[in-house]
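Below, each structure is written out as structure tokens.
Each value in this text was obtained by applying a stated rule to the coordinates, not by laboratory testing. Since the structure is predicted, the reported quantities are computational estimates derived from the model, not experimental observations. Cβ atoms are built from the backbone, for glycine too; each structure is taken alone.
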Structure I
Amino acid sequence: MYDGDDVDMDTSDYQKLKKLGLKLIPKGQMIDALLEMSYIYEELHMEADFHPNDLNGYMAALVMNHIIFDEKCTDFSKEWFFGEKSDRLAASYAQVIDGLHGDSEQEKWEELRKICKIADNLDM
């Protein structure tokens, strides 16, 4: 479930699911945090569309990884993030990197670290 799913659910249904151990993925909170970090709507969505772009999806994946596997993305190494990627992921990966604020690799790395700190602190 994503945060906000409970808006369409009866409170008792939501509570039953929580009692079963279902965790919420606070993706909406991540998007709010990115907007507070000066990212604009157009940087987080496909061109002329409301669907998330690769940067938005990647940030959601960081939050999901943290919630589901209890792993902190601040533990990821710079080499992991800026290392070589497979051809299959190269195009979307390049869009993720290009979407981060900052010009140099170091600035983009520092920006990712800020985002990871936020993602690591989101917990439902």
Structure II
Amino acid sequence: MTAPQKNTGLKRILKAFGYSVEGLTTAFKSEAAFRQELLLCAIALPLAFWMDVTTIERILMISSLFIILIAEIINTAFECVIERISNDWHEASKKVKDLGSAAVLLALINAALVWGVIILF
């Protein structure tokens, strides 16, 4: 018996892109926090292009927004895995959820600091 053929080349890239779009759609549909952070980014992103800042500052501002969304998606993935394993309360499950939440908080603080320093100085 031979192993099933794996997708390669362009087909693999297109399938991976499709899975990524599904992930973004799932995050949008299932996570209020993701929708709120996406709204924040939708407001802030045009501001980053409107403001009179250097290219590097603009890149930092935009990157800090994407980091928020990335952290939220990873946090959601952690929560999904924990809930898939068990709905019972467990200290390790709480720790994973708390750490994911802390990552989102740090991403938000990072964005606030980046934007604040660029705007104020």
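Quick notes on this structure:
- Ranked by FRET efficiency 1/(1 + (r/R0)^6) of positions 37 and 53 (r between Cβ atoms, R0 = 25 Å, to 0.05), structures I, II are led by I, which has the greatest value.
- Entry that produces 2.1 once distance in nm of label points 7 Å out along Cα→Cβ at positions 77 and 93 is calculated, selected from I, II: II
- For 14.8, 47 (Rg and Dmax of the Cα atoms in Å, for residues 45-84 alone, calculated) the corresponding structure among I, II: II
- Computing mean count of other Cβ atoms within 10 Å over residues 29-36 across structures I, II gives 17.2 for structure I.
- Among I, II, structure where Kirkwood radius over Cα pairs in Å as derived comes to 15.7: I
- Entry that produces 30 once relative contact order in percent (Cα under 8 Å, 6 or more apart) is calculated, selected from I, II: I
- Origin of the derived value -18000 (helix-only ellipticity at 222 nm (-39500 (n - 2.57) for each DSSP H run of 4 or more, over all residues; to 500); candidates I, II): I
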